[in-house]
Structure P
Amino acid sequence: MLISYALIKSKLISNFAYRWESIGVILASAVEMLIVFYLWSAIFSWNNATEINGFTLTSIITYSVVAIFIRLICDTVIDGEMNYDVKTGDIIVMLSRPISIRTHYLSSAIGYFIFNLLFKFPLAFVIAILIGIIIPGLDTFLLFILSIFNSFLLLFAICFIIGSLAILLNEETWSLWFLIDALSLLFGGFFIPLVFFPDWIQAISYLLPFHAIYSTPLLIYVGKTSGIDALLSIFVQIVWIIALFIIGGFVVEKGLRRIEAQGG
């Protein structure tokens, strides 16, 4: 599927209009990084431990800080755009455009992704370095970057499905998004590594796509997944991307047929 360069460029340019809001987001992320730093430091100090569940203090702080990075960079916001377009009726106008609806929103999401990399990442990365996170080797970092892009596509696919449900049901799906977002943070290993959870939660996590969004790149970054295992984890990400894109295509097609049947 070809992505419209013009759409990506226009969205990237328009995103810079929100740079002051983004500074607020970065500062909020910096506060979160400081919180996890002092929280894990206190936990290790209280237990007088050098390692918990295979994680040292430095590696668990790195895990938590990089998790905040992933959420900061991969935020697509297209679920909000789709809900807004359904509410205003702009979704009908898109039917007359020469590109598919998914291409339009993927272009928009890529614009946000590039903006986050250019503007949010450098400032937040400086803060993370001051905190003292682990800097991996080049081979690990390249695998991490690949897994991050897959995480972005996974988040987009999930947001697109939720947005497509808004088209199908002709109503906003904010409550569903908040539920899915909460589940993704829990079962994705965002707050703490999945190994800290009971076995039954870990079992559920690996049946859902959320672990591929957060846990996969995070474990690669801190060196808990490497070599063939890292490549296998990335392959699992790709399988989930394909599956969710197929589901999203089916849902949006049903929604567009409903609009056309009503004379939209």
Structure Q
Amino acid sequence: MNIAMTLVRFGMTPTLLTAIGRDPEGDELVNACARLGMVTDHIYRSQDLPTDRYMAVEGANGLIAAIADAHSLEAAGAKILKPLMQGPLGTETMPFSGPVALDGNLTLSLLEEIAQSPAFAGADLRVAPASPGKADRLLPFLKHARATLYVNLEEAGILCQREFADSASAAKGLLDRGALRVLVTDGGSSATVASAEEILTQKPPSVLVTRVTGAGDTFMAAHIASEATGAPSDEALSRALHAAATYVSGETPL
């Protein structure tokens, strides 16, 4: 949701693939998404599954605790992918060829299916773990030929089973593990984009932090949107860092 909202702010029109219940909360959420400019036509609306919930508790020192109830999304499984696998967005013989943002709230088995499915053979896969506790769900994409991974320093350490001192060393560690392309963030210290062709590190702008939930999603979406316009690596990374800094400062609306 945070990714989609940022894509809209950058002039894109994201299509949502997810599971939302046919309860009042679900109706309210779908209507809100449509008003924001997202395509909601292909959301799987279940009669039996309630709309999932997310709650975060933040303090002056950052995120204190967060609970993501994704039981309905996990129960829906591959049903949410039907528009990309059986049309109208794509099929196994005519795969979707645009960017696809995935997160680790999907089950490991479903992420493994996406990594191997012919329906995603032409997609530009952008993958994030959703939280450090779900970082290992990205393992099917660690050596994937079309995946860009977006992780923070802690998540990079989990995937590589070691600790890193900074984003540059973490990015190098992920490349050594077989990753095609990675973006590693380290809060206000640094962020690195890395591939076999380049390793580029920048420092985020210094801002007063008023919120943190959604910062990584904002960074990821801003980077995707910047690259979609043809921005070079250094410019895309800079735009993403500035968008995330603006967001955590509270200047960007929720």
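Bear in mind that the values in this text are calculations on the coordinates, not laboratory data. Here the structure is a predicted model, which is why all the values come from computation and not from measurement. Cβ atoms are built from the backbone, for glycine too; each structure is taken alone.
Source structure of the calculated read-out (mean count of other Cβ atoms within 10 Å over residues 38-45, 17.2) within P, Q: Q. Looking across P, Q, the calculation of helix-only ellipticity at 222 nm (-39500 (n - 2.57) for each DSSP H run of 4 or more, over all residues; to 500) that yields -10000 traces back to Q. Given that distance in nm of label points 7 Å out along Cα→Cβ at positions 102 and 134, derived from a single structure, equals 3.6, which label among P, Q identifies that structure? Derived from the structure labelled P. When mean projected area of the Cα convex hull in nm² is calculated, the result is 12.9; to which of the structures P, Q does this value belong? The read-out comes from structure Q. Taking relative contact order in percent (Cα under 8 Å, 6 or more apart) as the measure, the highest value among P, Q is held by P.
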